[in-house]
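Each structure below appears as structure tokens.
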Structure I
Amino acid sequence: MKNTIKILIIAAMSVLLLESCTSRKFVRGYVADAKMVAAIRPEVDTRNSVRKMLGSPSATATFDNNSWYYYSKKSESLAFFKEDITALNIIAVHFDNDGYVTGIKRYTLADHHNIVPVGKRTKTFGRELSFIQELFSNIGQFGAAGPSTVQPGN
């Protein structure tokens, strides 16, 4: 009787261990409707019409706001291991200065590149201070607080 209980406990724990190692799948971002993306016409549609068809973009261009990006990613991970990207879709809608669509580009996982940083430190130009210099460098930099120029009640 004790042997069967031990076997059942070991079997149950094995099943639980194997179950915890199943892969988990994730879908993040904006999953675009292909018909809506195909309906966007360059030099006809504007920012407003694109927003009505696709919604607000996931991201916009940093400096000029003439590019909108709709981003989605599918990935999976096994137990506690690093997440692996299985599909990546980015739709880039570009506008001219008047707000009309100039083109649409699609990017997939094949266009994805990992960027490897060079070095561990970024060189900066300026003074390099020791810990003690940093600690005491602000002494005497600020004057004592004088009488307040703001009148109560104003």
Structure II
Amino acid sequence: MLAVGTKAPAFSLPDQNGTIHTLEQYLGKKVILYFYPKDNTAGCGKQACGFSERYPQFTEQGAVVLGINKDSVASHKKFETKYGLAFPLLSDPELETIQAYDVWHEKKMAGRTYMGIVRTTYLIDEQGIIIKASDKVKAADNPQQMLDILMEI
């Protein structure tokens, strides 16, 4: 996980509609950048729906929400359509941004070891500096926690 106070790494990634998003285009806004393991899984669905339900409140606070994982643009489109998501899901199959944000780690489940995304959320300020970093977040609680943090600052 990257440290609070560091400059957030730049990225240029397509969303579920093929539109390219860069960190630079969001300068002047707060960015909630959350990394999640897989589209169309129970935990990831809860997290995405939580961010989507609160999206108007995030925008009122001058923030945008961006979800990132290594799934394809097509997979993201199905995920967005299934849940009616209100924000971009960015596709990073080459793992460049995922690794730049230090969220690609060895994981263990059911006795097997594999590499995967550790569910992590960053809050980036208007100048592109990380002001909050949380790893191993609880999917269902993360959207409300991030909204609470935004409302405090």
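Bear in mind these aren't lab numbers, they're just calculated from the coordinates by the rules spelled out. Quick caveat, the model's predicted, so the values are computed rather than measured. Cβ atoms are built from the backbone, for glycine too; each structure is taken alone.
Key figures
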| quantity | calculated |
| --- | --- |
| Winner on relative contact order in percent (Cα under 8 Å, 6 or more apart) once structures I, II are ranked, highest first | II |
| Label whose coordinates, when mean count of other Cβ atoms within 10 Å over residues 2-9 is calculated, return 13.4 (choices I, II) | II |
| Computed 0.05 for FRET efficiency 1/(1 + (r/R0)^6) of positions 74 and 130 (r between Cβ atoms, R0 = 30 Å, to 0.05) - originating structure among I, II | I |
| Answer label among I, II for the case where semi-axes √(5λ) of the Cα gyration tensor in Å, for residues 34-89 alone, calculated from the coordinates, equals 30, 14, 8 | I |
| When volume of the Cα convex hull per residue in Å³ is computed for each of I, II, the largest belongs to | I |
